[in-house]
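Structures incoming, each one as structure tokens.
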Structure 1
Amino acid sequence: MRFTRDYSAEIDHLKKEIQTADAIVIGAGAGLSTAAGFTYSGERLQKYFADFVEKYGFRDMYSGGFYSFPTLEEQWAYWSRYIYINRYMDVDNGTYKTLFELMKDKDYFVLTTNVDHQFQKAGFDKHRLFYTQGDYGLWQCSEPCHQKTYDNEETVRAMFEAQKDMRVPSELVPKCPVCGKPMSMNLRADDTFVEDEGWHRAAERYDEFLRRHDGLHILFLELGVGMNTPVIIKYPFWKMTFANPKVVYASLNFGEAYAPDEIAEQSICINGDIHEVLNVLA
């Protein structure tokens with residue numbers, strides 16, 4: 001495996017690749033949003049979920065997301081807070097905006113497992129984005145009885161404001177407009193995940209982008225991608241780099257930037273805070 005060798009040299013190399021690549025494919029994982037300020041434990045957990053922490057002993061926001069609450073009113077009190085602070089509240093410390101400034105004049109596409117919508121909020125073209133795992137801003141039927149998603153902002157904001165004693169008013173609990181069963185988050189947690197028309201169009205645009213640039217000088221810029229779901233971003237990036245000698249693979253990650261020996265000479269690995277690295281590159 002290839003790891004960071006000379007930090008300054010790797011930064012200079014990446015700057016050059018960003019400037020000269022025919023196309024840039026960004027692969028973004030949870031580490032990018034963490035660098036942007038989206039922490040799911042510690043101070044933010046205590047600030048927004050102290051009552052749930054006291055009652056249920058949650059150690060992070062993810063734990064509450066998978067918890068089976070006794071009532072839908074309590075479930076949506078939790079989830080409306082979760083969605084509001086991670087999707088609709090302005091949290092980004094400038095990381096995504098800096099990345100956008102680096103990319104806005106480039107021929108780019110974004111593939112991401114993040115579900116917090118930060119790319120669009122920073123200015124990225126939605127037609128150049130593929131959110132593979134869903135979006136905090138979307139609901140779906142929990143069954144699901146049909147393959148469609150629904151924007152949740154208006155109701156989430158209402159639930160966030162109206163909740164009291166860890167419950168939302170019963171009339172705000174979302175129900176499927178087709179079958180009447182409870183709605184759920186459009187997040188890939190199991191085989192009920194809805195891949196709607198928008199999801200499939202984004203997948204097609206990503207495939208078309210790769211086909212259109214096949215054989216050209218592509219920079220695969222991987223940001224904060226770990227080993228939770230490597231088959232979505234990391235492994236395909238490695239495979240496409242190995243298949244095309246003109247491709248460069250760059251991994252930016254805090255303590256986890258590396259590349260296989262087979263593509264070591266085509267790789268840039270920078271172990272560091274992504275927020276700080278992007279500021280150096282800007």
Structure 2
Amino acid sequence: MGYKGKKNLASLTLHTVLIIISLVCVLPILWMCLISIKPTSESISGFQSIWVANPTLDNFRKLFSMIPVGMNTFNSVFTTIMGTVTSLFFCSLAGFAFAKYKFPGRDLLFYFVIATMLVPPEVGAVPLFVIMKKLNLINSLWSLVIPRIATAVGIFYMHQYISDVPDELIEAARIDGCKDFGIFYRIILPIIKPALASWAAVTLIARWNDFFWPLLYLRKQAKYTLMVTISLLPVSEGLSTPWPVILAGTTLVIIPIIVLYLILQTFQKSGMMAGAVKG
């Protein structure tokens with residue numbers, strides 16, 4: 001077998017492996033979506049469950065009658081958007097300060113911030129709960145936003161990206177009379193768009209899928225996020241488990257974040273391509 005044949009075989013093997021991995025990842029989500037539109041009378045086990053003979057939205061109607069989907073969706077959207085926007089702003093601002101400003105104790109403070117990555121967030125659950133209670137933020141959606149407006153991982157990620165921005169750009173902006181926040185807003189943010197898109201994708205997924213903190217801070221079902229409400233659905237109705245209804249709720253939770261992730265990936269790629277093209 002010649003070089004070209006070996007190359008084609010390697011390419012075929014690689015594509016086959018990637019297709020198998022993709023199917024393993026996609027098929028469970030596809031199966032979940034199909035079950036969510038099946039009548040409860042049809043089988044949901046075995047290969048025959050993939051075929052939907054009589055698609056219906058009754059499972060979604062029943063789901064809406066069981067829980068306040070509209071209110072819970074608003075709570076999830078609010079905490080996700082506010083959490084993502086504040087995290088992007090404060091993490092990039094802190095990363096800019098650590099990367100481009102020299103002040104006493106900068107390195108020590110930065111290493112201390114990085115060291116907090118070794119501590120599981122759940123360790124601070126009790127102190128944070130006490131603080132939120134003293135601030136009268138228990139059962140408030142802001143309790144899911146304020147404690148994590150800046151994270152060590154986000155600051156470190158932005159610091160590493162901003163460190164590659166040439167200092168000459170910042171000095172030239174200062175010579176032209178641009179103030180510190182103007183440099184951050186007009187110079188740094190446009191350059192780090194791919195990093196912002198990447199961190200936004202990570203933060204969106206984390207905030208949308210958050211379960212522990214909403215369950216800790218929120219007390220009323222009307223204040224729950226969609227993830228918490230779906231997870232607390234009754235798992236049985238008499239002798240049977242309403243899997244189609246439960247999977248309808250799971251579909252309602254998963255599909256929006258997948259769409260948002262794909263959109264942000266597009267922004268990330270376009271930002272990287274724009275940065276690679278010289279004007």
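We did not get these values from a lab; they are worked out from the coordinates using the rules stated. Computed from a predicted structure; not experimentally measured. Cβ atoms are built from the backbone, for glycine too; each structure is taken alone.
Data for the structure
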| quantity | calculated |
| --- | --- |
| Among 1, 2, which structure scores highest (criterion: distance in nm of label points 7 Å out along Cα→Cβ at positions 70 and 150) | 2 |
| Structure (1, 2) behind the derived value -11500 of helix-only ellipticity at 222 nm (-39500 (n - 2.57) for each DSSP H run of 4 or more, over all residues; to 500) | 1 |
| Per FRET efficiency 1/(1 + (r/R0)^6) of positions 198 and 222 (r between Cβ atoms, R0 = 41 Å, to 0.05), the highest-valued of structures 1, 2 | 1 |
| At a computed 1.36 (Cα Rg over 2.2 N^0.38 Å, for residues 142-213 alone), which of 1, 2 | 2 |
| Mean count of other Cβ atoms within 10 Å over residues 30-37 - highest-scoring structure of 1, 2 | 1 |
| Entry that produces 0.00 once FRET efficiency 1/(1 + (r/R0)^6) of positions 62 and 110 (r between Cβ atoms, R0 = 25 Å, to 0.05) is calculated, selected from 1, 2 | 2 |
| Answer label among 1, 2 for the case where Cα extents along the principal axes in Å, calculated from the coordinates, equals 73, 73, 33 | 2 |
